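Please find the structures below.
Quick note: the coordinates plus some simple rules give every number you see, no bench work behind them. No experiment lies behind these values; they were computed from the predicted model shown. Cβ atoms are built from the backbone, for glycine too; each structure is taken alone.
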Structure 1
Amino acid sequence: MSKQTSDMEARIRDLGLPVGTVFQGYAVHLPATEQYLAHVEQRGPSQTNRHFVRRPDEAQLHAEPEAARDAAADCRAAGHEAEPWQVFSDGRRFYAAPMPLNGEVPGT
């Protein structure tokens, strides 16, 4: 078992998620509106459309944490309060939680 896999299994336990929950990817969360970034569309050199959804299962998922951090930074540059979050699923339901930064969960 890789360190990343065991770290994610520990994270799932720490969050109290059901047995069998699996990490799905990293998403961008807007805490003020409880929405997730679903799609970014470049309409021209100075026009970017961002589409947001309410459910984490409809969010754009990134495989790497750096990609979610970059996407959140782009959203912040456009005036949105945005944070990278982790998305999990137990096969029936999706769960989302703030991504730990330097071993700490934001807001704790």
Structure 2
Amino acid sequence: MKLFLYLLNILAIAITITLGLDKGLFTLAFFAASPYMMSFFLVKIAKDTSASVTAKVLTVFIVSVGLYFLLDSTYMERNLGYKFSYLFIPIWQWTMLLVAGAVVHLSNSEPSN
């Protein structure tokens, strides 16, 4: 399962950076790919069962919803500014990652009795 999530994150990173570089948004492309890199890291460090489930669900949600909105604003909605997508989508992804990262950290460090 972890291999699938790693590949999902790598695919999301590749799509995001490719779309950004194609549009000439060099810095924003790497900023938009940064939540997927953090999600990759959360899956890697999750050791406890609850931490692992949290990281897996978060990864699938962040990748699917993030790529949907990015592709929707880039290709489907011509009147939306795709530059805003590269700015605002990672902000809500980072908010979710900070909360879920705290849950993963606390679940990993909680002593089992």
Here helix-only ellipticity at 222 nm (-39500 (n - 2.57) for each DSSP H run of 4 or more, over all residues; to 500) was calculated and came to -7500; which of the structures 1, 2 was it taken from? 1
Value 1.15, calculated as Cα Rg over 2.2 N^0.38 Å, for residues 34-97 alone from one of 1, 2, is from structure 1
Candidates 1, 2; relative contact order in percent (Cα under 8 Å, 6 or more apart) computed = 28; producing structure is 1
Using distance in nm of label points 7 Å out along Cα→Cβ at positions 10 and 66 for the comparison, can you identify which of 1, 2 gives the largest number? 1
